[in-house]
Structure I
Amino acid sequence: MSKFVIDNLHSEIEFKVKHLMISTVTGRFTDFTAEITAEKEDFTDAQISFEADVNSITTSVVDRDNHLKSPDFFDAESYPKLSFKSTSVLLEDNTYHVTGLLNVHGVEKEVTLVGEYNGNDTDLYGNKKHGFELTGTIKRSEFGLTFNATTDKGGLLVSDEVKLIASVQFIEVVMA
């Protein structure tokens, strides 16, 4: 069994959502943990767990970040963490389909992320690292994030669809 922990310095967990349905706002979480355990070198038997601190959300606009942390959206005081735990990993035509349970705002739903393995290399300190890119789309309303408003033209302020993007690097842990 091999174990891998996320390299936070070389990983990004982001989301993208349409604003006024005419532009895209990008946000990210800066405080997160993740771990993979697997026996197979192709990671098809991987068990993946991920957790992010909702209070670490940033969109580079403090007022917007505070609004996202408020009860209108994530309600960070009541639901300080979001998490993902894989239930299956399927490799098909060099594309991974990682299915698991995503828990946001106290609501757990099955989601599938699609991605690719970018390979591995050893850094200058002798650490073996593995890189992955994963993406997916969720409907925030399915997780209880239902705040919205309409514009004077009748359009939505914020899209229900949210794109998830994980560009991650894992460090292989030497097991004793």
Structure II
Amino acid sequence: MKWLLLTGAVLVGLILLVALVGACLPKRHVARRSAEFKSPPAAIWPVITNIAAFAQWRDGVTKVEILPDSKGKRWREEGSQGAMTFEIVEATPPGRWVTRIADPKLPFGGTWTYHLEPSGTGSKVTITEDGEVYNVFFRFLSRFVFGYTSTIDTYLNSLGKKLGDSIMIR
């Protein structure tokens, strides 16, 4: 019986510690990653902005639905992270695309800014996440378990595969 109580107390203590650390972390964060590609910005732009084709090349995305009455600016993705709704905030071809999580029920939110620029004979693609994590437990996990850049890294690797490029993420 003592072991059961001790185990329960340790578990409660760990949960409280995670919540305390998560509450002390800032709600907002900025994460940025870049990768070099052989393709020019004009060739990459139609790939990253063709929302309907995301499920064909993005790891972790299994289904995409363009939302009706949104003029193609809002969509829902389904995949390994569940279902999420997004919207286009800005589209300036072929160099800048800004998207935002448009689902207030999620424990996180924010924008991704894609910046495409010529680099040598190809392109440099930089993605900047201006994120917020509302839930203290998810804030802890985002910072210490998943990392703020893991989703960006997955995206850039998927883009590299789609374009047939081997890339180095920085």
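Just so it is clear, none of the values below were taken in a lab; they were calculated from the coordinates. This structure is a prediction, so every number in the text was calculated from the model and none was measured. Cβ atoms are built from the backbone, for glycine too; each structure is taken alone.
Using distance in nm of label points 7 Å out along Cα→Cβ at positions 38 and 142, single out the structure from I, II with the greatest value.
On the way: I: 2.5; II: 3.7.
The maximum falls on structure II.
State the single structure among I, II that was used to calculate distance in nm of label points 7 Å out along Cα→Cβ at positions 86 and 150, giving 4.3. Could you put the intermediate results ahead of the total?
Numbers: I: 4.3; II: 1.8.
The correct label is I.
Compare FRET efficiency 1/(1 + (r/R0)^6) of positions 14 and 158 (r between Cβ atoms, R0 = 30 Å, to 0.05) across structures I, II and report the one with the greatest value.
Working: I: 1.00; II: 0.30.
With respect to FRET efficiency 1/(1 + (r/R0)^6) of positions 14 and 158 (r between Cβ atoms, R0 = 30 Å, to 0.05), the highest-scoring structure among I, II is I.
Out of I, II, which one gives -1000 for helix-only ellipticity at 222 nm (-39500 (n - 2.57) for each DSSP H run of 4 or more, over all residues; to 500) as computed from the coordinates?
I
Here semi-axes √(5λ) of the Cα gyration tensor in Å was calculated and came to 32, 17, 15; which of the structures I, II was it taken from?
Values: I: 32, 17, 15; II: 35, 18, 15.
Traced to structure I.
Identify which of structures I, II gives the largest calculated value of Cα Rg over 2.2 N^0.38 Å, for residues 62-125 alone. Please list the in-between numbers first.
Details: I: 1.57; II: 1.30.
Largest value of Cα Rg over 2.2 N^0.38 Å, for residues 62-125 alone: I.
For mean count of other Cβ atoms within 10 Å over residues 6-13, which of the structures I, II scores highest? All intermediate terms of the calculation are to be shown ahead of the outcome.
Numbers: I: 15.5; II: 10.0.
Top value of mean count of other Cβ atoms within 10 Å over residues 6-13 goes to structure I.
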